[in-house]
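What follows is a set of structures to go through.
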Structure P
Amino acid sequence: MRLAGKSALITGGNGGIGLATARLFVAEGAKVAITGRNRQTLEAAAAELGPNALALVADATDVAAMEAAVARAVERFGKLDIVFANAGIPGHTPLGGTTREAFEKVIRTNVTAVFFTVQAAVAQMNDGGSIILNGSVISVLGSPGYAAYAASKGAVRAMSRVMASELSPRGIRVNVVAPGAIRTPIWGAAVATPEAEKAFEARIGRATPLGHLGEPDHVASTVLFLASDEAAHIQAQELFVDGGATGAPSGAPIYR
């Protein structure tokens, strides 16, 4: 077991990539605290994960709530070894059609909350631990209508490198996992019906060199690697889990 004896905190651990990662961490021997805003889905996730999981209702944008969640996790499982700052939101913010409130909501959740999650956690982390931040391919793709989201994920990359510099004396590694199009609830209306989901998957497949939508487990496995001792000398890196969409876009089926 790659995480035997270790404790982890995963924000947004009640669904999608966060829950997939929590499952994998528990299977690999970790004790895992998950946070989220929805008590019902948190309780369902905790029931699935079993006795080595702790579900904590906490909004990632609420600094005091996250500090309290970290304290409860440490009280239950001991000092943290791993933090996966996964919680985030999408947001359509096109030029000419976006309010300041909508723009700042994305930044507050995807940047400010990530910083303060890490700040709350590092004081309760063992030296030699691992922090993984959730980025996105949108930070580099120039996708129309997603200025705030792209800016937020670019900021995550930049923050991770500063955090890595600050935490290297403690042997704490800070890296970013950057998913591409992954099968999660984040897509909303685009996958609201079986027909819509099928069309969406076909469209993504045509634009992805490997030809298909990614799964939460693809990202979870990468997070596990970054959290484990197998990545002991990996620091301040960003790993894209996107089927080649950023590195080899010309290899997508649409260009063949």
Structure Q
Amino acid sequence: MVTALGPIADGPRSMLILGIDTATDQVGVALGGHEGVIAHFEARRERRHAETLAPAIQFVCTQAGIGLDELGVIAVDIGPGLFTGMRVGLATGKAMAQALRLPMIGISSLDLLAFPCRRTDRVIVPVIDARKGEVFYSMYRSVPGGIQQVLEPTVGKVTDLVADLLARGQEALLIGDGAHRYRETILDSLHVEIGEDAYPSAAPLVQLAHARALREEWVPAVQIQPIYLRPPDALINWQTRTGRHAR
């Protein structure tokens, strides 16, 4: 049974947003609102997301002089990305939202990579390393005030990405750790630009979440769901073992 959380029914107490981004190798936390991002932390510590996230949240709150009781919305990166990292951020964000009786906003890691490139006239292609020789990717175009998705998030081999870009036949800007990891393969087949940004950031997470909060596009914590695009490794391994034993 789901119990209604008091303040959520009337909207958040304020538009001050805490953003949590752990879907890739990078851990990011940011605070902001109508005045923009006021505190921001990022670190890459060999997937030590669980050890890094709580101190990072405390750090940005201290630096900004903000108490947890002043927050209005919790925003999280919902992937796609690394399964373990995603779960750390989602679990922490949901626990905080439930404890503080706050609504949540979930935003895709692909959106977060694409948004800072919104001023380009090229097709924007965020590419996240999915391991196992695969990448998560999507495509966007610039529109007044932001970006518009023109290809839904998908997972596939780098050759699938190359084929999609060749079929589109447009100039493209690729960003993300997947684009960097498979740089040579991509550039051998395509004439594209690969940008410097390798990871989603908590700063655009706060910016995008604030825009959604103004439109009251928040939900209770229980409604926030991750974007996996493929089953987690643990599920695949369990199904494999079960199938073997059934023979």
Structure R
Amino acid sequence: MDVLTPRTLDEALRLKSERPDALPIQGGTDVMVELNFDRARPPALLNLNELAELRGWSEENGRIRLAAGLTYAEAMQTPLPALAEASRTVGGPQIRNRGTIGGNLGTSSPAGDALPPLLVCGAQVRMASVRGERTLPLAEFVTGVKRNVLADDELILAVDVDAEPGRQTFLKVGPRNAMVISVVSLALRVDGELTASFGSAGPVPGLVSAPLEDAESFPVQVAAAAAPIDDVRGTAAYRRHALRVLTKRALERCLA
């Protein structure tokens, strides 16, 4: 297996164009699991750890830009309450210091804990290739279970979100609050209206909005929008019930 290590973004995009079969890796918290269990054996890895362009976060013109290489530990320090809360529940300190927002986007798992907090903040995903850059809403970026619109020669650069977070919170259900994949998760934003996003309750993260006066019925609306399945972590009925409970608790937090 080849390991390609570009030093600049331009070099990385060129290598990705020349080797579209190269699998990007930065934190490796998802990729290395696939490799270690022999679920994937890509011909090459594209190591993005040396790219300064993919690090950190910044605020400009009413938007916050989270670079693809932003770790969960760093996301805990951003002014986005739901994302910070979600990041605290991801793995242990070692995982939070390695796992990245871009990796969560690229994996596109319905259980990705960063996705619901990003969705309620109006996230836009920035991608690039040697052909140029493009931006898509996160709701359009993820197309199915571990599927997205990223082309073979593209890399995720960043995700842009609203800089005015409103009142936000994140809740999830699992055998433990951290170091466990979510049975179901929920992010809520209250800012002129109610906006909720849930994970692990459909093939893609769900997004539901309603006026503030619908707060009493909103938990039922969120549960009804889900399309959960029965699996080893929980039944569809349990997930719908949990979504109603989590939404009610999130509303109590944000409207208190």
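Things to note:
- Test item: Kirkwood radius over Cα pairs in Å, for residues 60-211 alone calculated as 17.0, pick one of P, Q, R: P
- Which of P, Q, R yields 3.4 [distance in nm of label points 7 Å out along Cα→Cβ at positions 132 and 148, calculated]: Q
- Each of P, Q, R could give helix-only ellipticity at 222 nm (-39500 (n - 2.57) for each DSSP H run of 4 or more, over all residues; to 500), but the derived value -11000 comes from Q.
A short reminder: the numbers here are calculations on the coordinates, not readings from a lab. In this text the structure is predicted, and so the values were computed from the model without any measurement. Cβ atoms are built from the backbone, for glycine too; each structure is taken alone.
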